[in-house]
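Right after this note come the structures.
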Structure P
Amino acid sequence: MADVQVLTDDNFHREIASGFTLVDFWAEWCPPCKRVVGPMMAELADAYGAALKVAKLNVDDNPRVAMQFRVMSLPTVMLFHQGQPLEAMIGAQPRRAYDATLGRHLSRAA
């Protein structure tokens with residue numbers, strides 16, 4: 001089972017600097033973040049393996065990064081490549097939406 005990495009204001013830019021990284025911006029008080037998106041991120045980490053790093057950032061504990069990327073609604077999931085944001089998905093999405101986004105971007109890099 002692949003792990004979902006925990007990001008902070010301090011390690012965020014270093015950890016997303018290479019390859020593809022899918023980041024789940026979440027908070028403890030957000031039920032869809034914890035009940036829907038969080039478990040789905042673990043599934044995606046397993047499904048995409050080495051092609052994709054999956055990570056999460058608690059916006060309440062790490063406000064600098066959340067402000068930098070203008071995360072205003074939760075859950076927000078952003079895909080980064082080589083440290084640059086490619087696409088953001090706001091609100092809980094069905095698994096097929098995440099797969100479609102990842103498929104579009106990962107296939108271009110292959």
Structure Q
Amino acid sequence: MLKLQKNWEGDTRLINDPDDNFLEGMWLYFDLWHGKCRDVYIEEQTSTNNPAFGCKAPYGNYIKKLLGKVQVMTALMSRMISVKGSMAYMMCNVPTILDFARCYQEITHSWI
């Protein structure tokens with residue numbers, strides 16, 4: 001368990017919108033709970049799951065973030081990546097969100 005994320009409660013859907021680099025959309029589901037990832041999978045785009053949080057962006061914008069070309073807060077504030085869910089909860093947990101973004105960057109950097 002990651003200490004920083006020990007109080008996080010909420011599943012998340014990342015939506016990769018199609019763009020010139022990724023011609024088909026993709027939904028990724030993460031069940032994140034108290035510092036543990038209980039499940040992760042590619043989700044059917046017809047899913048009726050209603051995760052607590054969601055991020056949506058063209059694939060290229062995710063890649064810019066994952067390669068470190070743009071910081072996560074810049075991407076969120078400039079709407080390169082749009083978010084859904086409790087903004088109050090997210091603002092109270094900015095260090096955790098930044099740590100999630102760092103983890104995503106570390107695990108994906110070798111294959112993008």
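What follows is calculated from the coordinates using simple rules that are stated; it is not laboratory data. Because the structure is predicted, anything quoted here is derived from the model rather than measured. Cβ atoms are built from the backbone, for glycine too; each structure is taken alone.
Brief remarks follow.
- When FRET efficiency 1/(1 + (r/R0)^6) of positions 23 and 79 (r between Cβ atoms, R0 = 25 Å, to 0.05) is calculated for each of the structures P, Q, the largest result comes from P.
- In this comparison of P, Q, the computed figure 34 for relative contact order in percent (Cα under 8 Å, 6 or more apart) is attributed to P.
- Source structure (of P, Q) for distance in nm of label points 7 Å out along Cα→Cβ at positions 15 and 47, computed value 2.2: P
- The maximum of distance in nm of label points 7 Å out along Cα→Cβ at positions 7 and 95 over structures P, Q, that is, the highest value, falls on P.
- In this comparison of P, Q, the computed figure 2, 13, 26, 28, 20, 9, 1, 0 for P(r) over Cα pairs in 5 Å bins from 0, in percent is attributed to P.
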